[in-house]
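Input: structures, listed below.
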Structure P
Amino acid sequence: MNTITANQLKIKGISLIENNLHDEHELVITVRGKEKFVVMDMQHYNYLRECELDAALHETEADYQAGKFVTESVEKHVKRVTK
């Protein structure tokens, strides 16, 4: 994963990000020598979000198959989740 400093970003701007994202999907920005931010293009971000949603769907399906669910009225559900 490519890394740039906050100072490099300040000097060179968005073109520095674009050039570094050309070869890799993610770019780490460091501040005072510590990794602070990750930058990626929207296409890669949307791909990762889709992966998260797919994982959540699989987890939900597994819970359903294992019987880990509750059937209840809306009122009981609201009362249970707001405890």
Structure Q
Amino acid sequence: MIYTTNTMKTVSLKIDEFTFIETEKILAVTKKPRNRYINEAIEHYNKLQKRMILERILRKESGLVKRDSISVLKEFEELDYAD
């Protein structure tokens, strides 16, 4: 979900020289404003981080369910179906 507002926040940013030069070269070709480019990059990185956080949560929860599932499966295996 993308939230758009008309308010902008000012951020001071220190960037590696190599990254700055590389970015400037890309901006020269794409004719995109630096501010827009950085905003899009942060938005993309935020989405990536949210996916990674969700993945960690799902892996943890999956592990918990797996243990319960194995326990239930063992209980079923111990049942005598010969009745």
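Laboratory data are not the source of any read-out in this text; all were calculated from the coordinates shown. A quick note: this is a predicted structure, and the numbers were derived from the prediction, not measured. Cβ atoms are built from the backbone, for glycine too; each structure is taken alone.
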Computing distance in nm of label points 7 Å out along Cα→Cβ at positions 24 and 40 for each of P, Q, the value 1.3 comes from structure P
When helix-only ellipticity at 222 nm (-39500 (n - 2.57) for each DSSP H run of 4 or more, over all residues; to 500) is calculated, the result is -17500; to which of the structures P, Q does this value belong? P
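Identify the structure, out of P, Q, from whose coordinates Cα Rg over 2.2 N^0.38 Å was calculated to give 1.78.
Structure of origin is P.
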